[in-house]
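Listed after this line are the structures, all set down as structure tokens.
Values in this text are rule-based calculations from the coordinates and carry no lab data. Keep in mind it's a predicted model, so treat the numbers as computed, not measured. Cβ atoms are built from the backbone, for glycine too; each structure is taken alone.
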Structure P
Amino acid sequence: MIEKLKFYIDGAWVDPAAPSTLGVMNPATEETFARISLGSKQDVDRAVQAARRAFATYCDTSVEERLSYLQKIIAGFKARLPELARTMTLEMGAPITFATERQATVALFHFEEAARVLAQYRFEEPMGPGIIRREPIGVCGLITPWNWPLNQVASKVAPALATGCTVVLKPSEIAPISAMLVAEILHDAGLPAGVFNLVNGDGPTVGEAIAAHPEIDMVSFTGSTAAGIRVAKLAADTVKRVAQELGGKSANIILPDADLKTAVIAGVHACYTNGGQNCQSPTRMLIPRAQRDAAFAAARQAVDSVRLGDPLDPATTMGPLVSPAQFDKVQDLIQSGIDEGATLVAGGTGRPADLNRGYFVRPTVFGDVTPQMRIAREEIFGPVLSIIGYDTEDEAVGIANDTPFGLAGFVQSRNRDHARAIANRIRAGRVYLNGAPFDRSLPFGGYKQSGNGREFGVFGFEEYLEVKAILG
């Protein structure tokens, strides 16, 4: 049993204000493998006061000093990458190969990217008759989710530290252990006391205390749209900056001139990334109606290649969902697809036949889905794909944009200019053409109810800066 019962506040591991513990479950075995403490408003206040004191001097550190800290963090991260990957496999079920190659590695990329941006960023520049100066916004409250436990921590912590801000982090209580290892890495890098602080806890207690705290200048939140609305309302009373990365229901438009089989197979696997627990997953596949049967056959072929099983087995390509609540939600939505008349192309309700424990879900594909079905409108957060037919490109674009979300979009075509023309019409913060890979330097964030603000690269860096005009 891993015991992580302290919080990291003001440069030291300290006991919570009041004892309250929570077991952390391995979703592949349904067994508790670690225990953490749940924090309170008092713990948040203690962390915020430490961050406020530290900001008075950390905000004035030189670029060279902050680069030195980032380089030490990067070295520590690399040294402990296998441990970080294995921890995420245990706490949220990501297959070990995926956890190593994507979950942990992509998190490392954010510290490297923050260092790259910092090294060349101009914090002052002349403009007209004056000077524009960019300064750290202050104390930042960071609230992160369980599905990419370290990616989302790093995408917020790295630019915050790089810009000269101080931090109070609340990682998800469902997958908190990997974030606590990062706290150890930051401590070993020699960050001044109070610059980084970590308090575990649940959203209604610790998360809301962070969002409402008058001494926090900015709150950055990643999670559900409903929770993001709550954070924004709590933050409004103190008029703090709010950056949000929320839900998604991304469309993948396969144009008539695309290689259908290749595009469908790739689209299924993209939808199933991280077991489908991925906010930008292309969960709505739009295909020319005349190619229905060929698309269904290709989708079945893709599903047949998925290997579910022990996430510690390097050959496993899909692990369990993170929790019983998530399992039940996905089962309910799969059943709704059946009840509303969609064609079950692959998968269905229940666990895979050969797995009698763990929150494993059968990789599922529905065809003949209409845009008003629940599976086409709600964020499922599991390995469930909806295939929707269209007759014209205008209809396809209309279906893609008929959603309250706008996080990402996907377009497939043999003609890059054709794909680009469609991408320009998609109302989303990021559009991938023809299987383009993830890129950490380009901005990530949403339109509409998928959030506001941007993460990654220079855009994510500037989220943590205020703009000052100096005249005369």
Structure Q
Amino acid sequence: MGIASINPTTGVTIQVFDEISEADLEAKLAQAAETFLTYRHTSFDQRAEWMQAAATVLERNKQAYAKLMTLEMGKPLASAVAEVEKSAWVCRFYADHAEDFLADVPASTDASRSLVRYQPLGAILAVMPWNFPFWQVFRFAAPALMAGNVGLLKHASNVPQCALAIEEVFQKAGFPTGAFQTLLMGASRIADLVADDRIKAAALTGSEPAGASLASACGRQIKKTVLELGGTDPFVVMPSADLDEAIAAAATARMLNNGQSCIAAKRFLVHEAIADAFEAGLRDKFAALTVGDPMAEGVTVGPLATPSICEELEQQVNACLDQGATALIGGDVAALKATLPAEFQTGNWFPPTILTQIPPGTPADQEEFFGPVALVFRVSSLDEAIQIANSTPLGLGASGWSQAPAEQERMINELEAGAVFINSFVKSDPRLPFGGIKRSGYGRELGREGILEFVNTKTVWVK
């Protein structure tokens, strides 16, 4: 079975790639293991030189890489360019800080000398998603390679050209052959892959079922995993908030990446005293969005990545509407398609949508809506907002809007999430750890914590 690159704007297949053969997979695994034996002993200065070069390759080719992302998964070109730039940032961040993060940590004991030393594990498998085809990979690869590990990438099957381009970035940067390799293969082969003794650990960003499957496969082999899974991130707005700023941030947060982001704000929990104004303002922001060809300048919302995402989202929205919710704007796929050119009719389109007056018992209570749909709930108090925010099995990020210090502290302390942003929407930053709790996963990427996930934390005691 081939790995197809399909343009989500038109639904047209661009190219089909052969899956890696068993013989070629064995060769890549052998090369990774062999490369690690020498790569682990390279100096931090040498690794940093290569990683800085990778950042330069990204920056010099950002337009080409951005177009590749937009072609394969549909994000607006401007946001794709920004993604390449952010990928370069994470490369430079770890090039600059990895040596300090992994320096020996002395300990005071009854030994002549005792310390903690951090050492690489070996070949790490990265199972990565399509929604941020470059950023998700580089936020794994930069710390993993700077720690002295080697990487193997099993990317999402709908972004094969991006996967091959990323391998090329590391080759052009001068990394040894085998330090980072792409494996074009289907998900059904992952369990056998992680059973190979040469794979020492695995990281996955993706859906809950995918995370559970990888964790189960790695668990049988007693191998570590780091999982970043879905989110139904709450966006809490209290009367003391700067309402104009909150509304602008709400629209940006929900429409990020055509609404296809794990950390996008999805449930808007708005105090009833300001709910009318918030809903009206958010509707105006959504109405001003431009849906269309993501390659075109000025387009702010492109197609969704696959037909199945559109189908699931439409089912979720229709279920809410059938049970009594109101569409403040959007919700009608046919009406949106009627405004698009003929060649786009077979693309994966969904209109920016706001649902309000959502009754209990709909998919909006527990499910992640992975697309441009905002779910607005009115609350009577901060107590109620926190209760609703925490009522789902997911806990990736949360955004709270208030100028009252006591309310801010309550949201920081009581919202169940891996990150809480006050008076800002949630975003990832190389300088800060990133990850979730509950069914949103475990472990951390980015920051110092991220580079410590795939190392042997070795106790050293010398008499």
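Can you say which of P, Q returns 2.9 when distance in nm of label points 7 Å out along Cα→Cβ at positions 12 and 220 is computed? For distance in nm of label points 7 Å out along Cα→Cβ at positions 12 and 220, the value 2.9 is produced by structure P. If you work out mean count of other Cβ atoms within 10 Å over residues 100-107 for P, Q, which one comes out largest? Top value of mean count of other Cβ atoms within 10 Å over residues 100-107, among P, Q, belongs to structure P.
Using the calculated result 5.3 for distance in nm of label points 7 Å out along Cα→Cβ at positions 180 and 260, pick out the matching structure from P, Q.
Value 5.3 for distance in nm of label points 7 Å out along Cα→Cβ at positions 180 and 260 corresponds to P out of P, Q.
Comparison across structures P, Q (criterion: mean count of other Cβ atoms within 10 Å over residues 228-235) gives the highest value for Q. Looking at FRET efficiency 1/(1 + (r/R0)^6) of positions 20 and 372 (r between Cβ atoms, R0 = 30 Å, to 0.05) over structures P, Q, structure Q comes out largest. A value of 26.5 for mean count of other Cβ atoms within 10 Å over residues 132-139, calculated from one of P, Q, originates in structure Q.
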